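Pasting the structures here.
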Structure I
Amino acid sequence: MNFDLIFAIIFYASIFLFYLKHKEKFTNQGLLILYKTQLGIKLMNKLSRKFSKSLKFLSNLSIFIGFLGMVFILYTLIQGTYKLILGYLGILDNVQPVLAPVLPGVSIQGLPVLSFWHWIIGIFIVAVIHEFAHGIYARLYKLDVKSSGFAFLGPILAAFVEPDEKQLKTIETKKQLAIISAGPFVNIVLAFLVILFSSFIFVPLQNNLFVVDGVNLVQVEPGSPANLSGMYPGLIIKEINNIKVDSQETLVSEIKNAKENDILKLSTDKGNFYLQPVIIEDVPKLGISVGNHLGVKEGLPKFLLPFFTWFNMLFFWLWIINFGIGLFNLLPLGPIDGGRMLYIFLLSKLSNKKALKIFKFVSAFCLFLIFVNLVPWLIKLFTWIFNLFS
């Protein structure tokens, strides 16, 4: 039974019923549907007054991180796209896109599959704090915030804060940059706070409650030795070549010791599998991603394991989504935060005509880079749709 699909149907059915009941409060802006409220605006006013000195100090860091992140994400995207094109031409092997759609059920190499509720909760938290930060800085610099609320771009849940755009254009450049950079900045900060919380609180607590009991198979790459052998996510690997696997390190160490044409025997909770590793850059590979499989310590209730596992995965995806969306929003592209920052900066240094010309060129270049990285995902999507009707 696909619980993710059931949860998704229940969630979107509830949203649709809410939409029908409050239809007059929704507004459409192209593909974006907005539900405008006054939620959080009083809190924005309160926080902007109470912590004005701290916020003004952080604004300098926010702008610096914003432009630094812009350079980093653009460089990463250019480098990744170059390698990907070489991969398309057959010059490089096993090249992966540096961008991936963060959607439930989508398999991304090196990451566990994202569940529906982790996706909804993660996206909601990311969007709310992102927009709330924009709102706090708008109020800090005395801009009106007309409304706040949540939005939908197709099935994707979002949040928004609506500052007065006309007022925004009248204030000095540094203040405009502070307001716009606040959203990505707070996402990146939250990502590292999640890591600190997990490292110093959640993980030590988890270690006191559970013991490692084998290795859990998280992901299997299509066409890999593991995939061809019939292995699938969810298996618990107990032994490799009759050697007990008590941690990820044990498994990885044994795989690295394999030589060309060796056959590895992996014993799992569902039977034995025989794999011949592929050698990539002198390193044996099976095409799997794994994580330690935990068991509850003796005397503790069994429900603790699924409870902690669920929250562990939530913290993991909060880190990934916050950091990923925070950086992506700094890309110098059109209407997103990075694009707006670049345009405001260019306007402060150049004439309107020159600033607009450079801005359009950079945005078009970024769109090209994004498209190249999305091609493999689009192929997978069209292949999946074709298979539905074949």
Structure II
Amino acid sequence: MPKAPDALLITDKSSIRYLSNFTGSSGFILKTKTATYLFTDFRYLERATRTIKKGIKLINSTKLWKNPKELKKNWQKILKKHKVKVLGIEEDDLTITRFKKFKKISRKIKLKNCSGTIESLREIKTPLEIKLTKRSQKINERVFLAIKKIIQDYCANKNLHPDSVLGRNSKTKKSPVNFTEISLARKIIELGYAFGADEVSFAPIIAFGKNSSMPHHEPGLTKLKRGDLVIVDMGMKYKGYCSDMTRIIFTTKPTPKQKEIYNLVLKAQEAAIKKIKAGLSGRKADAFSRSIITSSGYGEQYGHAGGHGTGLDIHEQPSLSDNYKKPLKANSIITVEPGIYLPGEFGIRIEDMLLVTRNGNRNLTKISKKI
């Protein structure tokens, strides 16, 4: 049986934040069985001194990286002190260049891939993390309702200047600025900051009309037209924690086919939400919604995972997918987001965030899903 590592080298920024509260862009952690060391440079020393958790030893790496011999000497001195012979590393995070640097200064030390070790701890959320995620989603919903009103107001009045609904000052009535996907995406970011978010969890996915058939469409210069179906997939960050939600906005009464597909996706999503609980595998949780869509003949039009964990990263463990056989854990936060995409026509995706519990789940998303 392979020997367990004597210490962990943590380079993933979110895991560093989770372990230490450190949010700088440069640094790494060495976590031994009895001590935790945070290495960072001059730019972040004062911030780290003020914010990192008690008991973590802060090491100024400014001169160490400039002097390979000095770095190797200090690094190996710590490894020797803690009798480290096997060092766990996060291969999923390290570039080849950075891996070679650590390998060079860790001679005679066996490096072992331990990717996901800290992320597995992050999967189970504390009461504070749950509270921060709920707050993130509240901000997200407030922004969405504002965006929905902007779309509805614009489509209800053909003569309405886009600048007026997007909150910009229009000095001329000639050649009005077009109401485009990218302008709406930018408005989401602007409102997120205004309503208290740190930043967005990811670049908003806004798709008008036929563009909605692309699951991760990049917002462009497509103009909004009355009658378009609009996909809004958006999330906010609050004190580091991500939210995620997808809704469909119909600018007129949906066509019979749009209504049929929407209701099918909604049925599939609600079937999964009803049954998801701790202990079920991610594969089985995904199958609850996927089986309904597949049996209705649209399996080939649903090609992405049925959900994912959220936290300090927008995509974390676990995954709702066919190849994720590990059980869902109580107090993890996941999304459930089935979809059907018909190229050249339209796409439908509905996404909620759930807090997984021992006996079921609690839906953290309060925005209505009625057409």
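Values for this structure:
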quantity	calculated
Answer label among I, II for the case where volume of the Cα convex hull per residue in Å³, calculated from the coordinates, equals 170	II
Computed 0.20 for FRET efficiency 1/(1 + (r/R0)^6) of positions 12 and 348 (r between Cβ atoms, R0 = 35 Å, to 0.05) - originating structure among I, II	I
FRET efficiency 1/(1 + (r/R0)^6) of positions 92 and 116 (r between Cβ atoms, R0 = 41 Å, to 0.05) derived as 1.00 - corresponding label from I, II	II
If helix-only ellipticity at 222 nm (-39500 (n - 2.57) for each DSSP H run of 4 or more, over all residues; to 500) is computed and equals -11000, the structure in I, II	II
Test item: relative contact order in percent (Cα under 8 Å, 6 or more apart) calculated as 19, pick one of I, II	I
Origin of the value 1.00, where FRET efficiency 1/(1 + (r/R0)^6) of positions 36 and 52 (r between Cβ atoms, R0 = 30 Å, to 0.05) was derived from one of I, II	II
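None of the figures in this text is laboratory data; all of them are computed from the coordinates on show. Computed from a predicted model, the values in this text were never measured in an experiment. Cβ atoms are built from the backbone, for glycine too; each structure is taken alone.
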